[in-house]
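Structures follow.
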Structure 1
Amino acid sequence: MSVKPIIGITMGDPAGNGPEITVKALAHTDIYDRCRPIVVGDMKMIEQAARFVNRTDITIHRCEKVSDALFTPGTIDVLHMELIPDTEAFPIGQVSVEGGNAAFQCVRKVIELAMNGEVDATCTNALNKEAMNKALEFYHGENSDGHTHFDGHTEIYATYTGTKKYTMMLAHHDLRVVHVSTHVSLREACDRVKKDRVLDVIRIADKACKDMGIQNPKVAVAGLNPHCGENGLFGTEEIEEIKPAIEAAKAQGINAVGPIPPDSVFSEALGGWYDIVVCMYHDQGHIPLKTVGFVYDRELQTWKAVEGVNVTLGLPIIRTSVDHGTGFALAGKGTSNELSLVNAIDYAIRMTNGQKK
């Protein structure tokens, strides 16, 4: 019988719904059949979250180190970091330096645990970029290692693992997308569509699918322009940058296909034609994933599903994440949907098991 992987889960910004989602997700006792989860965060905030979601039947177990964890259904192990001294005074649902620092410290700690081999994979709840960067500036040189700005989780992971070539993958079940660029302006994103970068992302996408146990992944590469440029009529990036990258990937034995018009590639991928889609910029990949993963019930006026998973590829460690924000407006209400975190944990397990094969 194989040893179940240890998954380190950050609580996210404590002012958001991350702690509540964490409690709800780990109330799914079947998760413990597949992995050994441990939360990295402030025990007091997790206890408060358990009250918010009316799960006071669950025991919150304080750990000083990973080896203290019990990994027992009905008990949530928390690697305690003294981050929020006074939970009663801490402002839920608001941007704060204290919340941003707590979220950042949890991420930095879980990366350290993974790099040291104490956890097999990491899974992150959402942080608020404004709060985090206010905290980095406030604690410059003290709690931030001198860093005063990060665009988000991906860049934090890249920095603290020393990774130069990486990309974001979003997934909703078997629909997966990766990006040539993410958090830059659309104008700059077009300038970043270069052969070397496109080829790097194709390689990363191929390896990610293989790490998940897909033996011969089919990698679709989207075009940048309408109709893939119509042979240069609407743009030349496909001719000058994207096609050469695809040909280079094929020469390396990668089953890459394209460029494929962006308005059709995702419906084809949903139909099972491809295992992953290489997208040229942020919204090209995010919009289709969030359209299928975020389902709103008009009649009940509530979210039926918020299920996307965010995975950082190219790192020496595994990182998956929820594909939504901090949910400040929902914090403290106990109504947040935990499926995205459940799916993110499942993806972390899948990737860990795939790499062991």
Structure 2
Amino acid sequence: MSSTSVATPAARRVVFPFTAIVGQEEMKLALILNVIDPKIGGVMIMGDRGTGKSTTIRALADLLPEIPVVPNDPFNSHPTDPDLMSDDVRQKLLQGEDIPTDHKKVEMIDLPLGATEDRVCGTIDIEKALSEGVKAFEPGLLAKANRGILYVDEVNLLDDHLVDVLLDSAASGWNTVEREGISIRHPASFVLVGSGNPEEGELRPQLLDRFGMHSEIHTVREPVLRVQIVEQRSEFDQSPPEFLTKYQGQQEELQQRIVNAQQLLPAVNIDYDLRVKISEVCSELNVDGLRGDIVTNRAAKALTAFEQRTEVTVEDIQRVIVLCLRHRLRKDPLESIDSGYKVEKAFARVFEVELPEDATETNGTGQKLGARS
């Protein structure tokens, strides 16, 4: 099978198709942009229980094309790209050995809440290392997640130290394990997706800021849409192969758009004046550090590539800026206005555009306080 093909319904795991998911456009867009450019830095999805967070992420992993890998390699090493291969494979490449190539589906790794640091990062067998003189390394979940998606449900309940480890690996693309003077590192380049329910506590602002994008999702309120979602799920459960066949064309089309966007991304340009205005918005909102500026630039370029264009427009920036900045604003415990509205307001002022008609102040729970023009 070629590296850009979708598996036939009969051959692939039964996963609800991404293109059949109704609503939650904000979450879907954030996930797609991170797949186009993993350097955006992942997505934090906060929302009510039962809103399809896990279903959507699994569906995205299943949608993506197969990737070339070195057979039987625990790190999913790329056969030709040195930045995405383990030290062993790179050594063989430097020695001129022939590196075999296989293809496999992009993996989505679930990180269980009770996972230990050893389970996540991997362990070194000291006894074997000392007795046999080899670096005996037992890979962890970060190794399995290389070149895939790492999903952490209830990330706000995970130990802060572990969240730090995940974010470090996601940012650097490498995981280093050190024990008793022995050090091993391996590629760990993945799209980090965290999800959580705000009722169970927020992430510390320092950790939240390190997620590239932040998507807020709420339970669908429109009765017609709710009925559509329930009927679709029922239809899928009754006959998955039939349901998958129905969406096969849309799945292939979206997959091809993502592949094309990944290839087009290096050619996308964002005008200097637009970059200055993005930084002006960040400055006006008192966003700490430069992550907000960098991520907004990257996300706007990824969206432009997804739309099959090479010049970023004001509309592209408008579509991503709330996702990139809403979680970076300095928190005031007495603040009752939703931070997404504050970002939209600052954007409209700096870019001299009108606020969208549906821009509203909310009380932080998604409940509208009144539309603003």
Structure 3
Amino acid sequence: MNTIKNTTRPVFPFTAIVGQQEMKLALILNVIDPKIGGVMIMGDRGTGKSTTIRAIADLLPEIEVVLDDMFNSHFSDYDLMSDLVKQQIQEGKKIPTYFIKVPMIDLPLGSTEDRLCGTIDIEKALNEGIKTFEPGLLAKAHRGILYVDEVNLLDDHLVDILLDSASSGWNIVEREGISIRHPSRFVLVGSGNPEEGELRPQLLDRFGMHAEIRTVKDPSLRVQIVEQRAKFDQDPNACIKEFQDSQNKLKNIIILAQNKLPSINIDYDLKVKISQICGTLNVDGLRGDIVTNRAAKALAAYQNRDEVTIKDIKSVITLCLRHRLRRDPLDTIDSGTKITQIVNDILN
């Protein structure tokens, strides 16, 4: 279904997007290491949030999935396959596979819990003894990107479910004593406009990164963005062809970084300094430490290096900590000046 959608509706090339470096970096790092925990993108209306998120999904290499499996199961990674596929492997059955585009799933604002998690046909289960599961959006998003526009307007209960699945990598549906679970590992991307309200700090803390987007002020840059968009709208295929080489180059860099990530080393002294920064900023819990370590490693892999440097940490730490400094729900999110000052004191 996703393949058909992507071939019939051209997607704006990621490498054609002008500016918004913070948002683009956060998305790329989450794609390299989905365990960073997703990204919350807050900014003004009309700043290209949705366009950029759809563009990164279209850029990614195809993934190999098990044929006739409703959960996009991986054919060899146990963490990414459903219980049914595991059972088939244990029974020595041959597992046929095929390639699909990385799933890009939108969560509409009016969604119900059943639409998100999936439903079990209780009547069929009781009468025929068959567990019939109708997969929800969490199943379809497995190994892909789940995008929630206006996440700050989404019901807190659904946000809780989303974040629980994103952190555990599993979705469990229980109805009338019947339980079904399936893998649900995805990059969670939320976007919103701060004028329409913020997420509760407890929920905000669960997002790995927080990117702030501002309307471009530079007139020449604004003209460049408008012209680029007009060119795409006039002839999407010509625009896609123009950026094909840069798209392929970035795609190869991401694949290389994904493969290189497990071997990236971060010096013990740098880990201590990251934790010292988090402690000085009074960041609650250890999520800030963990995410900053992961993001710094992903950046080193992205730049094809074996070791994390101080520069890597400085590049990612504001993205990782900015949304974790709030104490009062009425406070605004620190723009990064406080973090920058303490980072410079400790890392210099």
* Asked: Out of 1, 2, 3, which one gives -0.99, -1.22, -1.23 for log10 I(q)/I(0) by the Debye sum over Cα atoms at q = 0.13, 0.18, 0.20 Å⁻¹, for residues 174-317 alone as computed from the coordinates?
  -> 2
* Asked: For distance in nm of label points 7 Å out along Cα→Cβ at positions 86 and 118, which of the structures 1, 2, 3 scores highest?
  -> 1
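Each value in this text was obtained by applying a stated rule to the coordinates, not by laboratory testing. All figures in this text were calculated on a predicted structure; none of them were measured in a lab. Cβ atoms are built from the backbone, for glycine too; each structure is taken alone.
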